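These are the structures, in structure tokens.
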Structure P
Amino acid sequence: MLCSLNIRDLAVVQILDLDFHDGLTVLTGETGAGKSILLTALGLALGNRADPGYIRSGCKKAEINLEFDINDASEAKQWLTKNELEEGRNCLIRRVLSDDGRSRAFVNNRPVTLQSLQELGSSLIEIHGQHAHLKLLQSVQQRQLLDELSENNLILEELRQLHSQWRSAKTDLDDRLQKAENRNMKEDLLDHQIAELERSGIESQNYVELLKEHICQANLGKILSLGQHQLQQLYEDEQHSVNVMLEQSINAMDDLGELSSEFNEVSVMLGEALIQVQESTQIIRRRLDALESDPKRLEWLEDWLGVIHGLAKKHQTTPEDLLQILSGLREEKHCLQTGTEQITELVKEIASLETNYKRLAHKLSRRRNHGAQIFQKKISKIIKELGMPQGEFIIGVSSLNEGVLKPDGFDKVEFRVSSNPGLTPKAIGKIASGGELSRISLAIQVVAMNAKITPTMIFDEVDSGIGGAVAEIVGQRLRSLGKRKQVFCVTHLAQVAAQAQQHLLVEKSSKKSTTHSRVRLLSSEERRHEIARMIGGVNITEQTLAHASEMLTLSESI
């Protein structure tokens, strides 16, 4: 619950310090006294958009401080724990507005974002403004109220998650199907390219070795001519070959070695050279003998190499890398085929999600219809107490097109009311007056209290348009709410104010060109005079005071 409020330099308030209790607290005051300033301060402290115009004239900044006891606010405690901001039983919120348009927010003296402040604030206070009943005219708001009354939050969240998954899968499928035609064309091209490379034989033939063979076959005549010439020079020329000349040199060096042993080493080296020449000659002869002209083989090699070089040019690569190109094309085709398989899987997934969605949506519809039957009776009972004795409140639940999946299910919810017996119930926006809408709104809030977990409720003149005995019943209902929640009500009705456990008076005063508003807690006697003023206006008589005393006494007996 809200324990205290502190305001500094906000609008017409210079300094304000208030402590609050549980139960029903009312705020009253003359028209224009500034009763709305408290709601403005609370809204700002809980994350409403700030404006430098809220700062009191002549000041650089405005500050609002709230203190909550969160022992009865489980959702707020969970949020604080999750965001590592919890500090025991109390929660402190501070909002500072600067005249440069900036603002800062703090929770338990640690800075937070405005979004975080709004998230926390929604779990601490629920504010119903003067025109909150107008939201009842909106179909979406009516459905949300029914779901809140029927405690459908968990099943709704599950349904929304299913819808989100379905929508994501559907978008993915649509995207893949849109690309399917291009993918088929691409797959045909890949099949052609892969088949062309496979036919070339690059996987079974060694390009480097065949290239060497082609060079040999293409230059066979030159190889034979050069080889034979070298055989002649090295060995076969009986007079001038290298072999003959080395033998002659070895013989000469042997003679020289007999005269001087220092030349024996040279003789050995020349002997080794002779052996090398003779072995080289044998190799040349053996390889020349093995060479054989094969025109058909040469023609095949030239054709094959022509194909390979053509493919390399086509794929903008080298012949050596064609195998890698083939592997890449096969991988790309596999990915395309996998994409086709994914489409099949997506179709199955979407069908499964739709089945689960419809099952859950029908379950939600049954809960809504069941809740509608229960709560329309409870609300009808209360609106009869609130000045609509013949009123019947109907909650209509109808299924829309089940082929269209929506986050909140198939149902359309419509609030209808019948003012008199025998009359066909009609949509509340077509039959209910502003005052009746206000009373219906209050009746719904009374019924909804058990479903709500927000510990503090604020009503801003929701009793407008009513009076007399109905106003007294409204006050009793608000007091009854105060037994389970902390309730604040800004009111102009004495019947409502008399039901409060705490009565705050808003007063405005002017000094020269400056206007100030202040809020103070009324004593028992001051409260009697304020209620008398609300009953009788400017001239307060003893009879009016007696009436006020009677109202206060009666409220205490309830």
Structure Q
Amino acid sequence: MDRVNHPKAVSTLFAAFAAFSLIVLPATGLPPGNLPPVPSTVESITPAELRMHLEFLASDELGGRYTLAPNFAISARYLASHLKAYGFRGGAANGGYLQSFDVVSTKTDPAKTSLSLTIHGQKTTFGFDEIFVQALVEGTADGQIAFAGYGISSPAQKHDDYAGLDVKGKIVLLAQGIPEGIDRSKLGENEQDAGAAKAHGAAGILVIPSRRFSDFLRDPNNRERLSRREIVRLAAPSGQNLPAVALGPDLAEKALASLGLDLSAIQDSMQKHAQLTPKMLDASAHIAIAVQQTHTNTQNVVGILEGADSQLKDQYVVLSAHYDHLQTSPKGEIFHGADDDGSGTTAVLSLAHAFSLNHPKRSIMVIFHAGEELGLLGSEYNTDVAPAVPLGNLLVDLNIDMIGRSKPAGDTAKEDEHLTDANTVYLVGSNRISKELHKLSEETNSDYQKLKLDYYYNDPANPENIYYRSDHWNYAKHNIPVIFYFDGTHVDYHRPSDTVDKIDFEKLTKITRLVFETGWRIANLDHRLSKDN
């Protein structure tokens, strides 16, 4: 799963691993209620099959499956060869399984990056160690500073931080977060953040750090890692190309105090989602950002299993997971990503196999996204740039990201506070767009796996913002119903110790079967899922 805030010749030998019998098993009897019955092909999803895939994908040889690493293509070929063996056709534009796209890796040039503030006529210049570049856009920006609150401009939600504030050619100072009463999931690109600032004519952006970000930056190791990081984005321009920097906590405290603003009070407001009062400030800023760029090609893996009903096969149930993880460290430490998101990747591969044994009425699109850890890049490409299937034909995205870990008895580690037990899974998003989907999901679980479905992270007020942090979000923002399956972060999250030996394969099997049962029912309904907006 993505962090907060934010190649290629291999053998087709891997197809040999797909040696499962393609025998169609009979359907079970009708379950309670009026939902379609689930076939016993669900039983093809087993701990042994899941372990086989995961031991390969999370092996040392794959080096952590970093999107920009040369051996990332091995993972892609492994997944593609299995989809081909299961009878899926390639879903990419060229009829193949690899949906290629270009990304740009951008790194700040510290010697040529700075921020100057002129407050009450006194100019001070701050170097790279006191600011943190938010959008690696090369260039400069000069102008008076305007405090624009949260920087949200949404007529539909009757909130406009820019009302009565002329920011054309100016630098906007923004707080992180959203005020109470705003549904972030319904904000358009030009209604928030850099999109809104640019739409109102701003020249650049200064960001006030949240208390959480300030605490993060007070650790010298975190500051050092953040300062040398690369930002990776799609090569296709997003249009939100304003120079933007976040103020370090010490700089923010001093600068805001000079402007008559209280950093602590603003951070309190961010935490409480309280309203902020925009205003022009007696200050100006000069932002200078210099970058170095590298262009690289990577790929999603996409397969289509054609539906059995000629009238419904142009409608699709999407099964998704991200198969990328993190870069091997300079010391040679491999971030295996067994749970994140090896567990989801192996689950979707096993789901593909199970669906291939008995085609549902509607078609199944399996997509393994690349670049999730770098900012949901693969799903952004497939929704915003070049969809493999027209978005209007997608009924639902069932997205899986981390479903393989269980909290051991007696575990008191703070990092495991929200890790689920062996019979619990978090569901996110099921009721956000389609209440019918939520009801179907609940009834299906009650009929079959009988897991505890926990909606802790589905609360819009939850500070982790999980709804926006995995690939389902790029589908949800297009009003496609989603369910995100998640086991919770843990002590090994984004660490080399996220290894196969810690996976609960019985739990992984139960959740994967639940996804199959839910997807099967959606794919065989006598109508499309209804939407609430």
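Quick note: the coordinates plus some simple rules give every number you see, no bench work behind them. In this text the structure is predicted, and so the values were computed from the model without any measurement. Cβ atoms are built from the backbone, for glycine too; each structure is taken alone.
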If FRET efficiency 1/(1 + (r/R0)^6) of positions 165 and 405 (r between Cβ atoms, R0 = 41 Å, to 0.05) is computed to be 0.30, which of P, Q is the source? Q
Quick check for you: by volume of the Cα convex hull per residue in Å³, which of P, Q is greatest? P
Of the structures P, Q, the one that -18000 was derived from, the read-out being helix-only ellipticity at 222 nm (-39500 (n - 2.57) for each DSSP H run of 4 or more, over all residues; to 500): P
Taking FRET efficiency 1/(1 + (r/R0)^6) of positions 85 and 517 (r between Cβ atoms, R0 = 30 Å, to 0.05) as the criterion, which structure among P, Q has the greatest value? Q
FRET efficiency 1/(1 + (r/R0)^6) of positions 53 and 501 (r between Cβ atoms, R0 = 25 Å, to 0.05) from the coordinates reads 0.10; which among P, Q: P
Candidates P, Q; mean count of other Cβ atoms within 10 Å over residues 373-380 computed = 24.5; producing structure is Q
